[in-house]
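Visitor: The data blocks that follow each hold one structure.
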Structure 1
Amino acid sequence: MQLFTSLRKLRVRPVMAIWKRSLSRLLNYYDKHRGSLISFFPKLFLFFVVLNMSCYWLALLTAYPEEAFGDERMHYFLLQFPVGILGALFDSLSFFITVWIAKRALHTTSLGSYIAHLSVDVVIAIIATWWVLFVFSISGWLISFIQHSPESLVSRTDEYEARVIQAMTDPTNKDSIKNIYFGIVVGISAMLPTFTHLFLSMQAVGIYLRKYAKRWRVG
């Protein structure tokens, strides 16, 4: 058992070292090119606004094209603006939190502590799911006033909550599948940190395996 544990550590440590080096290079690139926060934040915010709007339209056109071109098309057109802005607020804040956590993770010595730090991004992605619900509730409520057909914020929230509950209780239902797909596509921006860490970890494993295979062939 002790021998197995030692072998496992020998395999994990080089992978972790490669992973941390890749993350360190990425953070160094960010620090080098970021410039002042005053000039960087508007660019970051605008990037997330455009990304959120793009994801919104991708989700809408692929999941609910009849809504995008139907009688409610003006409602869905106007909806993109608060969705993009409110989504960008969350994404910008989570971006800086992610960078701060990643820098702390580089100072850890154990694999468990390192992964625990980076797992906070998964928590952020989960919170983003409820943030999307809040954003669409608020956005739909605001747009209802612009279109002179005011609705209750409570009724708007209840409508979206009902869709979430249906998706959780009956995920194979046709409407649930559409809603789940829509939510995933709209929430892509919030998943970027998690995707980045997954990519770096898989890259580290790939680099290690290539080096290991090369040594095995030479041996």
Structure 2
Amino acid sequence: MTRFDPPGAGAWRRDEAHVDGVLTGYLDAVLTPAQQTGFAEGFAEVGAMLAGFDVARVAGHVYMRPIIAGAPRLPIWGDTPPAVIKPPGKAPPRFVFKLLFLLHPELRRRAKRAAEVWERKLWREVARRWEEELRPAAARACLALTRTNVMSLDDAALAQHLEEATRQLRERTLLHFRHAPLQAVVVGDFLVRARAWTGASAHEEV
């Protein structure tokens, strides 16, 4: 069996949730930056300790590594790993996290933001805006693309049409990942409460 080295320090996991094979160069250039930007903005918006994900490829497959807000960035060495690769370290003790949230400016900001999200139930406004504004606008833009008869376009017009389609894909992808952390917060809260209400295990819930 072929053995592959990790693309960098820390804990990596293959992204099978979004990519079940090898990305084409076109999709990689559109999906990966939009995914990374969307996740980073979404996690900051909900006040999560996650700041996003590093992305790397091993044998063409996509792997992701969590970025912890306020923590030092870990190296990515790609195809030139060091002679000795240390295994991922353990999480710090709980009291260290408490100190960090008291002292680190970014973690303090995120803790404050997380409290605001819960207090104001900001997911309701995001859901309203999606249903009333963002989703209809996206549908109109995508339908406009489908109404174009590409067989009638010359090279310049076809290139322009493809650029617009790519822009729409990039914007929709970014928005999807920007909203994803907030969805996870709400669903996660429901699952925790459902366990308390019913006595069901996490496995039974899912």
Structure 3
Amino acid sequence: MKKTVVFLLILFSINLQAQQIRGFVGLGSYRDTDFNNSVFGSANIGVEFKVVRVFRPEIEIGVMYGTLETLTNYTPTGLVESIFERKTSAINYSFSPKIYFADPEDSDSSLFIRPRYTYSRVFGSTELAKRNPSELSKPIVEKKSAKTWDQSIDIGIGISFNFSEKYYHSVDLILYYNNINLGDALNTIESKRNINTNGTLGLGLLVYFGGKINN
């Protein structure tokens, strides 16, 4: 509750100073070989506040999700003995003091840096389905789950493109250095194998929608 109040106070104080507000939506993809197809994904929504021309802090909420590699064991005759699956996800509350290297309203494109502090609720679950010798159509299923709180600081660098002559609309392409650990909760269930997504690289796409340009 205390952290929620602090989060709202930050939002309120930025809003008092903001000259222009834009909403945004985004998607991201991160590379980690522990996951199926070696990737996990993210989706987020948020608000950008223009305090001065090159300083535009952001508040966002997002989710991350990934399915780790599924392990399948077989009997000597080739029948499936067991299937073990692990999943992980997170709800992220983030603040980013985004800084442009030049005023994005003066040109069609501009570079920026996007440091980000994130407070996360991380979820992990495992499911083991074993062959039931007495009734093959009904496997024996064992499920476990856990959740933890985590916090992190990561960074993104990217380029922003304006795509409207009438509105403050733009699209950002971002390279992320991620420090949100999706394995934080899962590691409390499984002690034999540690999952850590700190230091993973990812690509992000953010689309911003602003008000009408006053010429």
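We did not get these values from a lab; they are worked out from the coordinates using the rules stated. The model shown is predicted, which means the values in this text are computed figures rather than measured ones.
Visitor: Name the one structure among 1, 2, 3 that Cα extents along the principal axes in Å of 76, 37, 28 was derived from. Walk me through the numbers before you get to the answer.
Guide: Working: 1: 74, 46, 29; 2: 66, 50, 39; 3: 76, 37, 28.
Clearly, the read-out refers to 3.
Visitor: Also, quick follow-up: For which of the structures 1, 2, 3 does the calculation of helix-only ellipticity at 222 nm (-39500 (n - 2.57) for each DSSP H run of 4 or more, over all residues; to 500) return -2500? Don't skip to the end; give the middle numbers.
Guide: Working: 1: -30500; 2: -19000; 3: -2500.
Of the options listed, only 3 reproduces it.
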